[in-house]
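Throughout, read-outs are computed from the coordinates displayed, never taken from laboratory work. Values in this document were obtained by computation on a predicted structure and should not be read as measured data.
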Structure P
Amino acid sequence: MPLIHFTERGLYCPRADVYIDPWLPVSKTLITHAHADHARPRMGSYLSHHDSVAVMRQRLGDISAEGVRYGEKKKVNGVEITFLPAGHIPGSAQIRLASEGEVWVISGDYKLENDGLCEPFEPVKCSHFVTESTFALPVYQWDEAGNVMASIERWWQQNSAEGLCTVLQCYSLGKAQRLLHALSQEIGEIFVHGAIHNTNEALKTAGYKFPHAQYLDASVDGKRLRGAMVLAPPSAIGSSWLKKLKPCKVGAVSGWMSLRGTRRRKNFDRGFVLSDHADWKGLNTAVLSSGAEHVYVTHGYSHVFAKWLRSQGYQAQAIDTAFGGEDEDAEQDEPANPESN
């Protein structure tokens, strides 16, 4: 009997009686990261990296949650469980499960580029590797993040010179903090939407610092927004909230901005290609570095990527899950509990 089963509730380890990122309520869970498609409500208990616990509590309310450090080992009914860095967002982890010589790694979502904010991705040797495939096509190949940040800053400076507010759509957990960490504070003030502010406050309890991120509440004088940068989640773009920021230019930061039609269809003034997921090269590198013979491909271009991996000699298969990846339309990183905003 294999160590991990793919069930209607999610990935299940019978020997430890625990699910990994389940999408239906279960008694015990291991959580790779705090995005809403991986950390869902109504679970009996949650075990994750320490940095994910604060965000899960902010989003899910009063939950039974325990945090562990990267590299810390826990044994449950003979199964050794270890959380290791995934490099996706703060607190994201790959989960290694080992028992009787069988080793599985559930990678969750990941990226290989070191963003200077998250603990960098760590290759983990295993015999069975579960990988995402959000951007698993050769067309998705990312430029260096530093080049993208420089492009954003040049656009911001241009807007500022014209007396305009610059608004960037970004996910409130992960992308927003990455931008806050990297963007220059010399161009102008940086304000954040309430959803991002709440997420920042939760991350501060885990030791993260965002000193230049100002909460854009009703008390902020509109004159201060001329030349400022405002970070906002997808839910705010196109809403009445955005009208208060005019005159402004609106851009988006996403891996999907590499597709020509996306920016035009969404009516963004600018699109910047920056993702917290691995690109085509990154996905292939991660699979190769795992040393796994068996690869299970989830959310994204799963069937295409599994077919490609089989052509490269892997025993690979696509697995249907309820994970969202980085869906250009879904706001999968928004709190499951609207009261948390």
Structure Q
Amino acid sequence: MKILKYLFFLLLIIVIGSAIYFGTKDGTYNIQDAAIIEAPTEVVFKKVNDYKNWEEWGPWKKEDPTITFTYAEKTSGEGASYSWEGEMSGAMKTTKVIPNKEIEQDLTLYTPAGERNPKVYWKFEEVPDGTKVTWGMMGEHPLVDKIYYSLSGFDFEEAMHKMNKIGLDGIATAVAEDMKQYSINVDGITQYGGGYYMYTTSVAKQSEINEKMTPMMTEVESFINTNNLNTAGKPFTLFNEIDSQNKTVIFSTAVPVREKVITPEGSPVVCGYMEPVTAVKITLKGNYDYLSEAYLKGRQFIKENNHTIDTSKKMFEVYLTNPDKTPNPAEWLTEIYIPVLETAANNNTLF
């Protein structure tokens, strides 16, 4: 009996000693990882801010195929929440949002040893190559967790870094796929009303048009703002002459105005007038990289419907969205107009 008593006291001493030892060990943690994602900050932020996107980019479904998600009525922004059930169940609620800058969230994990309530945080920073995303979690391990991690050899921080990396890679992949989305619709024959416009003209290799177009459009818009002119429509590009052999284009970037404008001699921005034109209209929703495909579909429509391109008039593109205000290329809207000769069949127009 004495031996049992001594063993009992020895075991008690070991337990108390272990509790004191592990209890004095620092259990606080703040684990974070960062990645550069080649996408506008607003696009990346939206992918994280809405919980309905998390199933798409998160690593959890791969690790636990049985997991199921339940979404609250509000899934994005401050006050949004969702929960899940699986090998480890839990819930999350967004407590703070600074659009395109920061997100803070309360995480609840239901473990066999009780609830765990760490804080999750996100930071988004615009950088030259896109967006720097930082994903972190902070909290404090209770005594039972400190004992478990020490005795089992489980490296909590290593596991979290691995999860963060997979998640950040998933966000990058999901965002890239989103920005690749596009659609092309040949709307058919339409009448474009024409009118006055302010423009500037240049020549460029076909591959350099987009690069030269932006500063040219800025110059036209600056002229309009400086002179308090009233615009009458969306910006457009007019293709004056296309040299297929040398792959060069003479083109004008333009903005419609309500009336004729007399400009000073030598002004780089001048006023022009477009006559009303009958044209095949093609609508591209997506990146400008797909414009060539949109033109191809327009020309196929013209051929299949026995229309004839009117070479005396110029093709043009109208930009319904401003990339500076619509950062996701998948949401850009461009109308393409290919002039055709008027026939009786063209009486059935869009407008």
The value 19 for relative contact order in percent (Cα under 8 Å, 6 or more apart) was derived from one model only; which of P, Q is it?
P
Test item: mean projected area of the Cα convex hull in nm², for residues 115-290 alone calculated as 18.0, pick one of P, Q
Q
Answer label among P, Q for the case where helix-only ellipticity at 222 nm (-39500 (n - 2.57) for each DSSP H run of 4 or more, over all residues; to 500), calculated from the coordinates, equals -7000:
P
Out of P, Q, which one gives 36, 22, 16 for semi-axes √(5λ) of the Cα gyration tensor in Å as computed from the coordinates?
P
